[in-house]
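**Q** These are the structures in question, set out in turn.
Only the coordinates and a few stated rules stand behind these numbers; no lab work does. No experiment lies behind these values; they were computed from the predicted model shown. Cβ atoms are built from the backbone, for glycine too; each structure is taken alone.
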Structure I
Amino acid sequence: MYKRPYFKTLLERLKEPRKFIQVLAGPRQTGKTTLILQVLDEIGIPSHYASADGQPNRSSVWIEQQWQVARLKMEKNKDFILTLDEVQKIKDWTETVKKCWDEDTRRGIAIKTVLLGSSPLLIKKGVAESLGGRFEMLRLSHWPLAEMKAAFNISLEEFIYFGGYPGAVSLIPDENRWKNYVKDSLIETTISKDILLMTRIDKPALLRELFTVGSLYSGQILSYNKMLGQLQDAGNTTTLAHYLQLLSSASMLTGIQKYFEKKLKRGASSPKFQVLNNAFLTAPSPRSFAGSRLHPEYWGRLTESAVGVYLTNAAKEKGFEVFYWRGKNLEVDFVLKKGEKLVAVEVKSGSRKEKLPGLDFFSKKFNNTKVLLVGQEGFSIEDFLRVDLDHIF
């Protein structure tokens, strides 16, 4: 069975003496549970695994019960691992985990603890508020092309259209079934369970509309004021910006900001909408895989979006920022910033114009900028989607 690159990192951490709580956070269906089960099978350390998913009683007592089971099992072992899956579904989970972890620390009980959660927003908020200094975060992203190809032999074209959801691969031959699965089990479930049930939302219909419209316009720059004219539910730009941040934290849809040398100006720019998995763009669309390939302009949008997906998902893990740039009727698709280093990335599909003056202007305006053309006459799309982004700086 295929093992994600995170496997080695987590395996090595759990082999170390007990230091920190290991927290695995990431969107639904990215393999968090499979990953920890693979690690537990490989590591050879006695363990106890429990999931809060489907628990009728979601009080913090459940965590204490599972912790006590681990303590009892550990009495005959020198080393032990406790894994709590979907932990964010338990009320006051952070305070209870902190209490149990600190009790073990005082008593010299070396239970190694792993927490898994499919709501990155809630997991991040919870550990930051209550578990400061006690945890290490391992953020799992949507599957990139290299992993989808290694695990399922997905072609570049299939990846561009169907995105990086391993659990949906078997449904690809039946496109209608695949679309329904993505819309019902992934999009709607993430919105209803990972955002609406876990965070106060005054206008849930507006949040859903924002995701729908933002996904439709993925890869395009659109001001919040223009968006308000297309949304049926009343709202304001502050509300939209907040809801977009929630969707971004749930690894669904983000807003890429315009690049300015002065950081304070960036938040005032109109966002360039970007889905974080191309399935969010194609599943709601009436276009089929074959039909999409017959329309060069639309396929070019999907291709640019696939590049944006790769860059935005990798940004946090690799420690860089992603922007776009526009000025004097010129544009650069993506600007990557790491420290003082800049990389300007332009995606060129068959439907794009031959000349790309935006790259030349940007590189002259901002010194020491590395320029990268992806697509025709440049870095091939497939090679770029499989490159280690640490190397491009």
Structure II
Amino acid sequence: MELPKFKRALLKLLKARLQEQRRFIQVLIGPRQVGKTTMIRQFLADSGLPHHYASADEPSLRDRAWIETQWEIGRSRAKNSGRHGAVFVLDEAHKAAHWSEAVKRLWDEDAAAGVDLKVVLLGSSPLLIQKGLTESLAGRFELIRVPHWSYAEMNEAFGWSLDRYLYFGGYPGCAWLAGDEERWRRYVQDSLVETTLSRDILLQTRVDKPALLRQLFRLGCDYSGQVLSYQKMLGQLHDAGNTVTLAHYLDLLSSVGMLTGLQKFSGSRLRQRGSSPKLVALNTALMTSGAESAYPAARGDRDSWGRLVESAVGAHLVNGLSGTGVEVFYWREANREVDFVLKGRGRVTAVEVSSSRRKDYTPGMAAFAEEFHPQRQLLVGGQGIPLEEFLSASAEDWAR
């Protein structure tokens, strides 16, 4: 499968960075099943450079001795390659114990010895990867973010219609299963959801209430696109917990690209952090694969489809703006609401979604504009920007 335009651009960026004189470790981070390993394998095949690929994605954790062994293989290939150097790829690096300390020591040794080994790290848990990077590898790395596949990418690669994308989401690895919905559902739930929860969170991070984490994930998918206080969440969940625990678990789910909680926009960051979150599933496949309604029934349900539309817009903005310096919020006062607020680079943009369950009249936008004076006000759907056009453009385009 040929990678779509945006993923090819990321590969071009990686190639350009690795062609420079050995300067930084390149770190590709993003959720599971968004093509990181496929991208790097295509890069290695096309580059012609000597290379060594190693993966720490195993049921039992690797350790620093294993990293050292793999690194030595890369060093050997670099030393035998002459002036061209070699590439060493460490996939799911954060799953090896004490990985960042080992990488720092080995990288610094190569720098002192003049070994031209170009290092690429891949990881599906940005929270854990970035923790190791900031603690041990400050000044030695650059990030390349690989987000969920957008509508434009799924359309380019598989010819998907907008409705098909809204329901089946942006997982390229199981796109061919969409013709057999039950098989597709099992794959998403077993190979993506459960693997991410058990390997990328529970195996890597202390979680005292695993059942509560799973319940919170399902609740977030069921209520995606809605504002829900932590107290109301607790009322919906069977496992006892507290609001601090829920907020922490929501951060963990966000770190692996599954579910996030947007904060309310205000002039005070303290008030933002204390607000009830607006839940957004970061890939609509996570919503539909665990729901009861099948594709034809979901298309005929105005409320269900409206939630998919709003969630798809939210996911497009959150995924596309990650790491750009632009943050995504929501705004609500009494019964007036703006679905999404983009803030960054000295600009504020208000985004309202007009789905099949809503009218084009948006009193919340007028109230928000009067109080905060945004540079742009965007209506998506209805009489505004066509949904397909909005999802086809990059999120950064709408934040400018």
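**Q** Looking at mean count of other Cβ atoms within 10 Å over residues 109-116, point out which structure of I, II has the largest value. If you can, show how the numbers build up before the last one.
**A** Values: I: 22.1; II: 13.0.
Largest calculated value belongs to I.
**Q** Check the numbers for distance in nm of label points 7 Å out along Cα→Cβ at positions 301 and 373 across I, II and tell me which is largest. Provide the component values of the computation, followed by the final result.
**A** Values: I: 2.5; II: 4.5.
When distance in nm of label points 7 Å out along Cα→Cβ at positions 301 and 373 is computed for each of I, II, structure II gives the biggest number.
**Q** Quick check: 2.8 is what I get for distance in nm of label points 7 Å out along Cα→Cβ at positions 117 and 181, calculated from one of I, II. Which structure matches?
**A** I
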